[in-house]
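Nothing in this text is a laboratory measurement; each read-out follows from the coordinates by a stated rule. All values reported here derive from a predicted model rather than from experimental measurement. Cβ atoms are built from the backbone, for glycine too; each structure is taken alone.
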Structure I
Amino acid sequence: MRQFFTRSPLLVMMLLAGYAFLYLPIVSLIVYSFNESRLVTVWGGFSTKWYGELMSNGPLLDAAALSLKIAALNATLAVVLGTLAALALVRFRKARGHKSLGVMVAAPLVMPEIIIGLSLLLLFVALENLTGWPEGRGQTTILIAHATFSMAYVTVIVQSRLAHMDTSIEEAAMDLGARPLRVFFTVTLPMIAPALMAGWLLAFTLSMDDLVIASFVSGPGATTLPMVVYSSVRLGVSPQINALATIFIAVVSLAVLIASVILYRQEKARQ
């Protein structure tokens, strides 16, 4: 490590520039969440009044709560469906329709979001005309739309883990009399747990961040946080959004810190 810093000053500068490019905007957002001025680009003194006003902003808090709810449900559903699809792609390579399933899984990864949103909107309208479900657009349609493209990312992550997993452990469990379903829950699932967690977190982030698809499939009674933020940007960003973003960053940073401490203690105990 010392040789890296002494012999590669250009690489160090590039590394610092990259970190600055990624994290300076976040630091700026946090700083301006304590700004006295209503203008988010003009410093008017230190104040926490925007956090107080945020607590009384019902529409913004409702949108944040709705986004968190949909993101959590979407991540869970995407992990279940993505794991099943990954198992089919890895363990049943000679089955009929294997290549078609692979193409269908990969399609949402390369397809523009506006096409996905428009196609799902047409699907929901057609279903409503034929069966009466879903009745209008709202939380359910947003959840289905998010799970549709999120499961593709989960499938890729879990598929990679399954492809490099040692199957001899599963074979040993079956030799000892365990049924396939029990082998899956007691052997396979714990071994791919890190991939499942990574897929869940990625699906959660994708759902929280989505604007285009949610704009197509949402209705008047279901407005997600990205939609509220985008509509406010056109009229001028409120410092309350900076305050809300700062709270999200603090919660995520705390969760990452706790996870790092737990992993460090587990690794130390294992050593």
Structure II
Amino acid sequence: MQFLYKPFGIDIFCTQKKFLVFNLVSKNLKTKYRRSFFGFFWSILTPLLMTCIYFFAFKIVLKITIPHHLAFILAGTLVWSCVTQTILEGTESIVGNIGLLTKVPIPLHIFPLVTCINNAVTLLLALPVLIGACALSGIALSWKMLFFFPVFFLLCLMSFSLALVFGCLFVMLRDMRHIIGLLMQIALYATPVLYDARMIPDGYRLILFMNPFAYFFDSIHEIFIFGSLPSLQALLAMTLWTSSIWIGSIVFYKTIRNGLVENL
């Protein structure tokens, strides 16, 4: 059981520094929306505006037909925004806290973790908007929607793992900011965020699901739009992808963390 929260001897979830994590999360959330008229609603407004743009492009212009199309795009856009922000902000989180690191001995991985928690909280607060959109689209609300939470937990764990790796690489190579931004743009269209995976021809679907994010967003659409639970294959794939990336990120972090402080 200890391996889950303290793998390879690293307190990866900072269980011994819970008070510090809580304060950093609270501080970041307050700072993010300080002196902002709309405050938290900016986190919802941006995905809503992007949903309207994508809906116009795919539904009105390209005439693509997907059941409950507006809710379908909103479900993908809200969650993808959380993933993107976690990875992009997490990439710069270690370097961005140099001032604090030089004053207080803090484990470096706490900053990508705080970034992940910040964005997860933001998404969970925006979840009623998605549920309301589903209800307005005529989708029957079901207990199956609760299955979103374990899927989202796995997705957060994978996003945190990637943010940790990229954050360490950014310490040594500042070009990572631009590389990761470009990769996330490509990943948006290589992941069934805005389209149904069943639209992809059978011959290419295997390639699509080589993307670690594909099963997650396909499952999210199944839960919210089609009212069904993810398949056993999807559950196994999500678990395997997350476990592999998580363990790989921790091994990588443990290998190079001692030399990172010298490069800050």
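helix-only ellipticity at 222 nm (-39500 (n - 2.57) for each DSSP H run of 4 or more, over all residues; to 500) computed as -25000: which structure among I, II? Answer by label: I.
A value of 25 was computed for relative contact order in percent (Cα under 8 Å, 6 or more apart); which of I, II is the source structure? The value was obtained from structure II. Comparing distance in nm of label points 7 Å out along Cα→Cβ at positions 124 and 156 across structures I, II, the highest value is found for I.
In terms of Rg/Rh (Cα atoms, Kirkwood Rh), the structure with the greatest value among I, II is I.
Structures I, II were compared on mean count of other Cβ atoms within 10 Å over residues 204-211, and the highest value belongs to I. Ranked by distance in nm of label points 7 Å out along Cα→Cβ at positions 148 and 188, structures I, II are led by I, which has the greatest value. When distance in nm of label points 7 Å out along Cα→Cβ at positions 60 and 212 is calculated, the result is 2.7; to which of the structures I, II does this value belong? This figure was derived from I.
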